[in-house]
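Asks: For reference, the structures are reproduced in the following blocks.
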Structure P
Amino acid sequence: MSVDQSVCAAPLPVLGRDVLVPLVTGDEVTYAALDYAASAPALQRVWDEVAAYAPYYGSVHRGAGYLSQLSTDLFEQSRVTVAEFLGCRPDDQVVFTRSTTDSLNLLAAALPAGCEVFVFETEHHASLLPWRDAKVTYLSAPRTPGQAVRTLETALADRESDGPALVCVTGASNVTGELWPVRELAAAARAHGARIVLDAAQLAPHHPVDIADLDVDWVAFSGHKLYAPFGSGVLAGRADWLREAEPYLAGGGASRKVARREDGGVDVEWHESAARHEAGSPNVIGVYAIASACRALTEAGFDALVEREQRLVARVREGLAGVPQVRVLSLFGDDAPRVGVISFVVDGWNSSHFAAALSAEYGIGVRDGLFCAHPLVRTLLGSEPQDPGECGAPDAAPGERSLNAIRVSFGAGTPDEHVDRFLTAVAELVRDGAAWKYRTEDGRCVPDRG
């Protein structure tokens with residue numbers, strides 16, 4: 001008898017999978033973490049490997065002692081592991097940072113003089129905002145992948161100079177989960193003499209990312225989205241702009257030699273390797289955690305992970321489609337391929353109120369608001385910045401535009417039960433309303449326990 005592997009696939013073990021949280025009723029329930037797009041829970045394997053290493057860690061590149069040497073070897077081997085995970089080219093550099101935001105700000109600081117930047121207004125703020133010292137062209141929101149490519153081609157063809165140019169694009173939207181045509185956008189950039197950086201914060205946890213295959217120049221992502229703990233990130237790609245730029249931070253580790261001058265100043269010779277932008281004592285545990293997560297996802301097999309996640313995506317979309325008051329947000333349409341990130345609005349509900357009820361009455365954690373992608377969400381909702389009002393009042397009357405949205409997101413560690421509980425909760429809240437009273441406190445909707 002044949003076996004359906006997608007049905008048999010199990011979620012990867014993650015921290016917090018057995019955590020009990022209180023409900024407003026006084027009961028307890030296992031927490032359903034459905035906010036992976038903000039921070040995915042750490043894989044149990046990652047946590048175990050970090051814990052096993054922790055007694056042995058020491059400052060890297062600094063000492064002759066055994067623990068320092070061990071930590072240095074582990075730190076540099078982690079760089080190799082990440083390079084392999086991303087399919088880096090032989091001359092690419094892997095720079096360790098604090099997050100995707102930090103990575104893109106580092107690249108922004110390394111842009112050559114006169115560089116023009118092209119970025120879609122649909123980007124997360126991490127890739128929308130760092131380019132303050134460059135000439136930036138913000139591209140309007142496309143409604144199809146093909147339109148995205150054509151919009152970029154037109155913008156690049158119309159630029160006035162033939163100097164350096166950079167395109168910044170997301171791999172998967174943190175609002176809609178939709179996959180962007182990265183390979184086609186890279187080809188368009190290349191045809192017009194521009195480079196391209198891929199914000200893979202939402203793509204790398206869900207799909208394999210291969211720098212050489214996609215033909216992108218840089219990739220940025222965060223550890224806390226890739227099933228590792230907070231505080232670490234990666235910028236990987238072409239070495240030349242990074243090698244020629246002033247260090248992102250000036251200090252120990254970035255400098256090869258510092259000599260005092262006769263006039264009382266100092267002359268500095270900076271490293272040309274990734275260390276140039278890694279001044280200070282690095283987050284060796286965070287780096288090791290990222291490498292551990294890369295190994296775990298590779299060994300689990302992305303084909304199986306993608307297949308299982310797509311089954312969950314289909315289940316959530318089908319369940320939400322069965323509730324007429326729910327509208328799922330999309331740029332590219334219902335048939336667009338996407339990862340496990342889905343945003344929606346509910347007629348007659350304030351988004352904060354709905355998210356608070358999911359948490360307080362069902363033990364489900366989701367996200368509500370504008371998701372650090374304000375222009376995109378407002379485009380999808382057709383709304384302008386406004387005070388969302390009291391939590392008991394809906395964002396808008398039934399049939400009218402909402403001011404904010406609700407986002408459910410999941411991944412390799414999500415049990416089927418969490419998805420089923422979420423869909424049941426949505427249907428019950430829409431049908432019956434909240435079972436508890438709520439009030440606004442510090443801008444958030446919370447249960448009224450008074």
Structure Q
Amino acid sequence: MSRSGPAPDGSCRFRSVRPLLLAVGAAVLAPLPAAPAALAQDGPAAVSPSLASAIRSEIGERARGDLRAFYLARGNRPLWLDDAGRISPAAGLLLREVDSARLDGLKPGKLKAGRLEKALERAAEPTPEALAKAELALSDSLVRYVKALRRASRTPMIYESPALAPVVPSTAAALEAAASAPSLRQYVADMAWMHPLYAPLRQGLAGPRYDARQRAQIMRNLERVRALPANPGRRYVLVDAASARLWMYEDGKPVGNMRVVVGKSAQQTPMIAGFIRHAIVNPYWNVPGDLVQSRIAANVVDKGIGYLKHGGYEVLSDWSPEAGVVDPMRIDWPAVAAGTVDMPRVRQLPGKANFMGKVKFEFPNEQGIFLHDTPDKDLLKKDARQFSSGCVRLEDAARLGRWLLDRPLPQRVSQPEQRIALPEFVPVYITYLTAMPERGGIAFRTDVYVRDAAPDGKRPKTELARADRP
């Protein structure tokens with residue numbers, strides 16, 4: 001069987017599978033329309049006795065135990081065939097995907113692409129035995145593909161918990177997910193076992209539209225999307241540091257988005273995932289050690305000790321919850337500015353000038369990264385919005401808070417650091433996508449962090465593990 005590979009112009013050429021797809025009744029090379037919500041599963045409601053017998057026989061002879069268990073639980077009802085013995089159009093889509101698996105960094109042979117093609121060719125003469133072999137070959141290739149993609153190379157991401165990372169499903173789970181989809185054809189077309197951003201990026205890589213440099217950029221971004229689970233939860237937040245935007249997702253679809261400000265090139269926002277647990281209204285800003293040296297101490301030396309009071313800053317004895325306020329006159333500020341003494345803890349009191357704004361949203365991480373309001377709205381009007389020290393500044397913190405809490409944030413709070421628990425933990429994924437599906441194509445972003453040409457995903461250096469980085 002001929003295989004796909006790079007052409008002299010840098011694009012990929014795939015052998016034509018159209019004759020085989022037409023043979024199994026799958027005109028799949030045209031774009032798929034959106035599936036209606038009430039679309040019935042492509043599989044049958046019943047199966048003929050001869051076909052059930054053939055499937056049962058094929059299962060007994062060739063199927064692995066986990067694959068056998070899936071079909072036995074279904075009463076040997078096929079997944080890929082209808083009650084007339086016709087193979088689902090999803091079969092052609094799956095063949096095309098596994099045959100071009102090099103786009104995913106996988107080897108088609110490992111997915112049994114050749115065996116699947118031969119099984120579908122033989123099923124053109126629809127004997128029960130040929131259809132049974134095609135049925136099992138399709139399920140086996142799907143399982144191999146799903147597991148291989150979940151294991152495939154991905155850009156490192158810092159996960160607060162293993163529960164946030166992609167997992168490799170069991171054979172039964174992979175097939176049950178496909179069987180429960182409203183449309184098997186749409187399920188395979190959307191590669192719904194991956195994050196929703198994956199299939200459109202891969203589709204762009206498969207076509208001739210983009211040059212070699214763009215294709216390499218898409219491949220790097222596929223690695224980043226593979227670090228996202230297929231279904232992070234009913235509700236989750238996705239932040240892209242390359243485009244400096246945030247999306248709120250519900251049931252797999254974005255329901256809102258906003259501009260954000262993220263880390264500058266020298267203080268990059270890392271790829272990180274956590275559970276947002278709280279909203280902190282009237283927050284303090286705990287100034288990171290590097291900023292105490294470069295910003296606070298330098299201003300005190302230049303403008304005098306009154307700079308601290310004017311900016312609403314106070315010095316604390318340590319980082320413990322019981323820390324007391326220290327007289328700033330006792331601090332050797334020139335030595336702090338020079339970096340020759342330990343950095344004192346400095347925090348900014350709540351107020352209009354506070355760098356946290358009116359609210360921040362926390363998720364546990366050693367890098368001191370979180371989402372927060374900002375009093376400086378002008379930066380959010382710029383096209384490039386990489387200006388922060390690593391944290392994510394929000395265009396509309398009140399709207400995000402209302403979505404997270406299912407109610408508005410309190411407007412009048414006099415006490416500082418008022419913690420409001422979310423009704424449920426909400427995952428947040430911060431990624432970095434320089435190639436993003438947009439309007440039926442791929443939008444390419446400036447690689448502001450210079451990660452496309454070099455290994456990325458490394459943990460950024462932070463001066464203080466608990467420092468707040470606005």
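What follows is calculated from the coordinates using simple rules that are stated; it is not laboratory data. Just so we're clear, the structure is a prediction, and the values are computed from it rather than from any experiment. Cβ atoms are built from the backbone, for glycine too; each structure is taken alone.
Asks: Identify which of structures P, Q gives the largest calculated value of distance in nm of label points 7 Å out along Cα→Cβ at positions 58 and 186.
Replies: P
Asks: Tell me which of P, Q gives 3.8 when you compute distance in nm of label points 7 Å out along Cα→Cβ at positions 242 and 442.
Replies: The structure behind it is P.
Asks: Moving to a separate point now. For structures P, Q, calculate Rg/Rh (Cα atoms, Kirkwood Rh) and state which one comes out highest.
Replies: Q
Asks: A value of -0.69, -0.77, -1.21 was derived for log10 I(q)/I(0) by the Debye sum over Cα atoms at q = 0.12, 0.13, 0.20 Å⁻¹, for residues 274-401 alone; which structure in P, Q was it taken from?
Replies: It was calculated from structure P.
Asks: Work out the source of -8500 here, i.e. which of P, Q gives that when helix-only ellipticity at 222 nm (-39500 (n - 2.57) for each DSSP H run of 4 or more, over all residues; to 500) is computed.
Replies: Q
Asks: Also, I was wondering about something else. If you work out distance in nm of label points 7 Å out along Cα→Cβ at positions 298 and 434 for P, Q, which one comes out largest?
Replies: P
Asks: Moving on. 3.5 is what came out when distance in nm of label points 7 Å out along Cα→Cβ at positions 338 and 354 was calculated for one structure; which of P, Q is it?
Replies: Q
Asks: Ok, one more. Taking 17 as the value of relative contact order in percent (Cα under 8 Å, 6 or more apart) derived from one of the structures shown (P, Q), identify that structure.
Replies: Going label by label, the one that fits is Q.
Asks: Still on this model: Identify the structure, out of P, Q, from whose coordinates mean count of other Cβ atoms within 10 Å over residues 90-97 was calculated to give 26.0. Don't jump to the answer; show the numbers that get you there.
Replies: Details: P: 19.6; Q: 26.0.
Among P, Q, the structure yielding 26.0 for mean count of other Cβ atoms within 10 Å over residues 90-97 is Q.
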